[in-house]
1. Could you figure out which one of I, II, III the value 56, 41, 38 for Cα extents along the principal axes in Å was computed from?
2. Thinking only about FRET efficiency 1/(1 + (r/R0)^6) of positions 64 and 176 (r between Cβ atoms, R0 = 35 Å, to 0.05), which of I, II, III has the largest value?
3. State the single structure among I, II, III that was used to calculate helix-only ellipticity at 222 nm (-39500 (n - 2.57) for each DSSP H run of 4 or more, over all residues; to 500), giving -5500.
Structure I
Amino acid sequence: MGERTLSLSNLDKVLYPRAGFTKGHVIDYYTRIAPVLLPHLEGRPLTLKRYPNGVEGGHFYEKRCPQHRPDWVRTAGVWSGRNEGEVEYCLCEDLETLVWLGNLADLELHTPLHTAPEVDVPRVVAFDLDPGPPATIVECCEVALLLRDAFDHFGLKAFPKTSGSKGMQVYVPLNVGDIGYADTRAFSLGVAGVLERRRPDLIVTDMKKSLRRGKVLVDWSQNERHKTTVCVYSLRAMEQPTASAPLRWEEVEAARAPEDLVFTSDDVLARVAEHGDVFADVLALEQPLPR
């Protein structure tokens, strides 16, 4: 930790009871995944999702960076409306801060689609694919491939990842400075609406649960300044310590069962060791949004 000091506590505390996965294991995972995770957190005002009593013991969200934070934890002030005023969010841009968050049992890392201070400029267009039972992530893959074909028509590259839970996301990187959330919302709604009209048997854009049975919700509404999405490589609070894993398109094409796309922390570390960060282009690829 260099000149920084950090006191860790209760490392043997079990946070995933069914897996015997402790706080120490959480910190170990985040330490090992840090080289590929930290670039995706850089500049992102972070919403904490903390599980002090483990995944079966409830959780709470924390937007305001805790006042008891070490003085070396960086923050970003973001105007969050008249009711909340200026909120000082945590920024996690180094290993020490990541370990500190793990020690707080911040299992899940939720980030916006922008970086501070340019909070009105989305870096990506995001499509959140949420299956309505009995549909699963396999049906999400079918929708993701339809999205890919649509983006191909516009000359855009897209990148899929699992949510680490039951669904997945598809990101279209932008990384250009002349696009606002009104633009990305209109684009994402337009694309989702076209696909729904073409495949009403598979796709729905209305969040009403009564309409979602056996279909995949293409949630375009994530493209909003106040919304967050689970960060790639973040752990999820499931029975097992699964993580949001970037995918290669051939994996999306080959998926035949939900378990094909369930990745634990160990799986994700092994995948990074083999393939590197296959989500890296999301941070760097510059693509203008079709008007």
Structure II
Amino acid sequence: MAASPPRPEAPPVVTPREWVRLLGGEDVLAMPTDRWRALDVGVFRFGDMRDPVVVPPIDHHYVSFTVRGPLLIERELGGGVERGSFRRGLSLIMAAGQTNRWRWDQPTTELQLYLRPSFLEETAQQAGLQAPTLIDRFAFEDPILRHAVEGLLDELRDPTAAGALFGDVAAQFVALHLLRRHCTSARLGEEVARGLTPRQLRRVTELADARLGDDLTLDDLAAAAGLSRFHFARAFRRSTGTSPHRWLVARRMARARELLAATDLPIGDVALLLGFRSQSHFGQAFRRDAGATPGAYRRAVRR
């Protein structure tokens, strides 16, 4: 009996940054690749590519928004060639794990988001959904998704003290939006009928107050409440009317005002205690919240 022919090897899978380099991309804004566990975001500049280039699959789901246009883009993912004119704000989606071929006629700058497939699947499971299949889209517009990604970019430009929590909340929002609008066999179930119990909210508050200087994650807060990340975020908003990130930042600012008013701690020490990376970073955040610098606020309340 003749031996079966060997199966063809699967093409190698590359990281987002390796994929960008293979397409000749250069950083416009240098973003740390390990800032958040579930996603990555950046802005990249590409020269024109008039000859087709085939590149390996990416290990993340990929969403791109054109910053500089118009240009003509050609893409092939195995189901035929797609061609479209991209102006500023138009987007495309490519699910992870696909060999992809590209060609475009003008230099371009792209805002790009990469989401881990395992995070999308985990979010779907927590929401009570079937395994999601991300739809490959081309030359479409989604202002909600674009604004969410631009918010991530702003956070990386000017990080807050609760950066890890911001990234977790943003990643969940992006994942839920993709599940609603850009996945097959994914239908969200009923809204959470109730918020956190008083005991759950008290445990979350105690954790936050005890670790105001730490970079808490959504998983940390959800564990204190005894809930999944998905159900915690929805129940928390129902109870408080705000997101965990905004709530935590507000508690840090309230504690900052207390320390400035009631102690003689140097401003740099206050910043360190509350998890800010520098005194200047703390000063900028405090001024946005209180309308005055920390020094001016201390002088005003002690008159």
Structure III
Amino acid sequence: MEESPGESLEVSPAESGRRLDVFLAERLHLTRGRARRLLASGAVRIGARTLAEGDKGLALRAGERVLVAAAARADAERIAPEPEAELSVLAHGPGWLAIDKPAGVPVHPLAARERGTLLSAVAARHPEIQGIGEGGLRSGVVHRLDVDTSGAIVLATDAAQWQRLRTAFSEHRVDKRYRAIALGDVEADGEIELPLVIARHRPAIVRAAQPGERADARRTVTRWRVVERLRGATLLEVRTVTGFLHQVRATMAHLGHPLAGDRRYASEGDDTGAARHMLHAASVRFEEIAAESPDPGDLAELIAALR
């Protein structure tokens, strides 16, 4: 087979013993996640052997040549556009879009040519998003929502806007508000500062840190306001002052009020019949950016049923 043009990376003596994914990330200026996706795409070879994601921990030897096919690498790092996919734009401006993400739709693909993601629909209308920010399969992503969380999400289609917005999110200057149905009677409005840790990956589980885990924990701040008392549940407006994986879900579960439909964090006793966790990103605001997402049908129907 004719070899695809690309990069030939020789392992130096100083790099002997280096993990393959770390080597690729350092040499190609990628995140380790992107290096692993490159492996999964079949773009990387040593000699005649095509490597896979399972080879990520392979210890390299000095003098070995790692071949990265250029065409395969480009394909692995490119979002597959889906012009037929529906897309609801809440607001837009120079270099940014606020999109209404449906529940059940991932924000970005995890593998080349994956379809059915929000970015696939956006890339079809805004091809300039390819390569923005982190680039690759996360091009233009400023912040994230869980797959089953619905609502407003901001994407950048311009490099300068991506950096500006990413900085604003990291400095907690963006006002993000959610609507959530929490099980039980949440007595009053409140705020909690809670250190969270990722207890498990794939699927992710987040929980409050134990005293000995504080060094690895992420400080989070969550505020909530009681909107309406429902039968066996409470409708809340939640503001995430900080942002962290599953922050609202894990925090409310820690407080004894997991979200309706949240099978990952809810204990037994959820009889609401919710098909997914009832969390909706209702609004996002930062300087000139202002986007509001109305309650989706399933959330509105459950609120009505529990009144």
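1. Details: I: 56, 41, 38; II: 85, 42, 37; III: 67, 47, 34.
Structure of origin is I.
2. Working: I: 0.70; II: 0.95; III: 0.15.
Once FRET efficiency 1/(1 + (r/R0)^6) of positions 64 and 176 (r between Cβ atoms, R0 = 35 Å, to 0.05) is worked out for each structure, II has the highest.
3. Values: I: -9500; II: -13500; III: -5500.
Computed on structure III.
All of the numbers you see were taken from the coordinates with simple rules; none came from a lab. From a predicted model like this one, the values you see are computed outputs, not experimental measurements. Cβ atoms are built from the backbone, for glycine too; each structure is taken alone.
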